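Participant: Down below are the structures I want you to see.
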Structure 1
Amino acid sequence: MRLLITGAAGFLGSHLVDRFLGEGCHVVGVDNFVTGRRENLAHLAQHARFRLVDHDVSRPLFVDEPLDGVLHFASPASPVDYTELPIQTLKVGGPGTHNTLGLARRHGARYLLASTSEVYGDPLVHPQPESYWGNVNPVGPRAVYDEAKRYAEAMTMAYHRAHGLDTRIARIFNTYGSRMRPDDGRVVSNFIVQGLRGEPMTIYGDGSQTRSFCHIDDEVEGISRLFHSMRTDPTNIGNPAEVSIRELAEVIMAETGSVARPVFLPLPDDDPAVRKPDIAVARRELGWSPRVDLREGLRRTVPWFRERVEAGDARPRTLTRG
């Protein structure tokens with residue numbers, strides 16, 4: 001197959017490029033490097049089946065060669081990033097989704113949208129099944145990401161219904177692993193960097209809020225299976241093992257050898273109290289469920305961060321309230 005992957009230089013996008021190249025595909029990677037890093041794709045510089053295009057998909061995109069699939073993974077994805085890049089986040093979710101859907105339609109290609117568990121907002125249903133419509137504040141600080149993805153889902157389904165486009169929607173829950181930006185502000189990145197630097201881990205609120213963390217190897221496997229499946233409705237791809245933020249801090253302290261006591265910051269506006277995917281659909285229709293537990297996943301991830309801390313290329317970033 002010949003695929004185009006937007007956000008190809010990002011954490012998740014670069015792993016997907018590797019996965020599909022490993023499946024024998026030809027891949028065109030697209031990124032404007034606002035949050036992506038060229039180093040994530042440096043090992044593919046001479047790869048015969050990979051081509052990298054520097055382009056902002058918020059502007060129209062045209063590709064001459066045939067395409068069998070378009071996977072739209074471009075977007076700032078951490079609260080720190082999309083708070084600092086609100087307009088870019090909305091544009092890549094709105095016009096960017098429209099442009100990539102149009103590209104897929106022109107080529108008769110299958111389309112996969114990287115959506116997010118944030119479409120569920122601060123959920124009133126727990127765990128969150130795909131049938132839950134969510135509880136999102138449309139004018140809050142997180143809305144630039146939440147509503148961009150909700151709009152992207154609506155646009156994707158409109159192309160599916162109106163034009164018969166072959167579409168997939170992956171609702172991705174918290175994912176972690178190598179190639180995360182040490183300064184992306186995500187909780188796993190911050191905690192690991194702070195632990196390795198001997199600094200106190202910054203916890204928002206009292207740390208009782210929960211998240212579910214999926215290792216990158218499991219996430220990529222789930223997305224690949226979804227892409228090759230026949231399922232067109234949104235599908236949760238995440239790890240249902242739910243932990244509190246305080247529990248996560250304790251595990252990462254143990255893995256990094258940190259003894260610094262955490263510090264507590266005000267809880268950001270609209271921060272979800274709970275997050276846990278119901279993956280019954282993925283188990284039934286994709287034959288997929290995560291295999292890497294949190295401790296094993298962190299053992300695979302910490303060495304990657306340690307190299308960057310030792311090289312002086314790692315600083316945590318925290319999110320101020322509002």
Structure 2
Amino acid sequence: MKLILAKPRGFCAGVERAIKCVERALELYGAPVYVLNDIVHNEHVVNELREKGAVFVKKLEDVPPNSHLLFSAHGVSPARWEDAKARDLEVVDATCPLVAKVHNEARRFADKDFTIILIGEPGHDETIGTMGWAPEHIKRVFTLEEVEALEVPDENKVAFVTQTTLSVDDCTRVIEALKKRFPSITGPRSADICYATQNRQAAVNALSPDVDLVLVVGDRASANSTRLAEICRAKGIPAYLISSADMVDEAWLEGVESILLTSGASAPERLVQGVIDFFKQRGPCDVEETAIIEEDVHFKLPAVIA
């Protein structure tokens with residue numbers, strides 16, 4: 001078996017920062033510290049932090065007054081900040097800086113009384129948070145059909161922003177459809193899709209044509225991980241999203257001689273190594289890492305815990 005490791009893969013700077021925020025808060029304040037929603041979309045990461053003393057909640061009502069609270073990497077609406085203030089909570093904001101950039105764009109367009117079209121998944125934590133920054137101005141779309149159904153009060157005052165973890169190709173198609181529907185539409189100066197999402201998709205696009213099978217290590221709740229598998233399947237290449245080596249099905253491997261292995265931006269590298277170990281134990285295995293893009297991005301911790 002030939003196993004090709006895609007590089008870059010795994011943790012992005014925003015995920016690393018969010019996890020460090022929880023760990024640092026536990027160091028400074030002791031357990032428990034509370035986290036609204038999953039700090040990142042990976043069950044293994046969440047469980048590890050839970051064992052260290054983090055308490056994950058879905059509602060602020062579940063956080064005792066005067067506690068320490070972290071907002072996840074996906075960001076929240078201003079209403080959550082007001083709720084936290086009302087409960088006298090000490091907030092550590094682990095929102096990814098690239099998500100915060102989208103929030104700022106939404107506010108900027110709303111201040112100019114634009115209708116904002118958010119390209120994003122329904123129900124995703126990041127989408128919900130972004131919509132909360134301009135609730136009177138923002139409309140969400142995800143498909144070309146939804147673009148066609150859009151109605152806006154002034155077609156000359158329309159702007160778009162995007163969720164940071166979308167498929168680059170799919171998002172480009174939706175943006176093109178928006179520009180066709182609203183020729184005067186404006187958008188951010190630079191793409192909202194984050195560098196890590198773009199780089200992991202670029203690596204998969206470059207390397208997947210040369211293999212028989214693609215395995216993506218990541219959580220089903222992780223949008224960027226799901227995209228990586230979808231991109232391959234759209235090219236006719238068998239691809240599976242797995243949370244760990246335990247999910248590898250022998251039936252997938254029949255007649256397979258080469259595999260591309262990658263991981264989403266919230267998947268720990270130890271899970272990738274677990275898949276490598278699985279194949280090494282299974283039989284002769286040639287492991288080769290191939291770098292498409294080198295990454296060197298790091299984000300500072302919030303000042304309150306730095």
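Participant: Name the one structure among 1, 2 that distance in nm of label points 7 Å out along Cα→Cβ at positions 152 and 192 of 2.2 was derived from. Mind dumping the intermediate values first?
Facilitator: Values: 1: 2.2; 2: 1.2.
The read-out was computed on structure 1.
Participant: Given a computed value of 13.2 for mean count of other Cβ atoms within 10 Å over residues 56-63, which structure among 1, 2 does it belong to? Walk me through the numbers before you get to the answer.
Facilitator: Details: 1: 16.5; 2: 13.2.
The correct label is 2.
Participant: For the read-out mean count of other Cβ atoms within 10 Å over residues 96-103, a value of 20.2 was computed from one structure; give its label from 1, 2. Before the final figure, lay out each step's value.
Facilitator: Details: 1: 22.9; 2: 20.2.
Computing mean count of other Cβ atoms within 10 Å over residues 96-103 on every structure in 1, 2 gives 20.2 only for 2.
Participant: While we're on this one: Given structures 1, 2, which gives the highest value for FRET efficiency 1/(1 + (r/R0)^6) of positions 48 and 296 (r between Cβ atoms, R0 = 41 Å, to 0.05)? Before the final figure, lay out each step's value.
Facilitator: Working: 1: 0.75; 2: 0.95.
The maximum falls on structure 2.
Participant: Matching task: 26 is the computed value of relative contact order in percent (Cα under 8 Å, 6 or more apart). Pick the structure from 1, 2. All intermediate terms of the calculation are to be shown ahead of the outcome.
Facilitator: Values: 1: 18; 2: 26.
This figure was derived from 2.
Participant: Out of 1, 2, which has the highest value for FRET efficiency 1/(1 + (r/R0)^6) of positions 24 and 176 (r between Cβ atoms, R0 = 35 Å, to 0.05)? Walk me through the intermediate numbers first.
Facilitator: Working: 1: 0.80; 2: 0.25.
Comparing 1, 2, the top value of FRET efficiency 1/(1 + (r/R0)^6) of positions 24 and 176 (r between Cβ atoms, R0 = 35 Å, to 0.05) belongs to 1.
Participant: Using the calculated result 19.8 for Kirkwood radius over Cα pairs in Å, pick out the matching structure from 1, 2.
Facilitator: 1
Laboratory data are not the source of any read-out in this text; all were calculated from the coordinates shown. Computed from a predicted model, the values in this text were never measured in an experiment. Cβ atoms are built from the backbone, for glycine too; each structure is taken alone.
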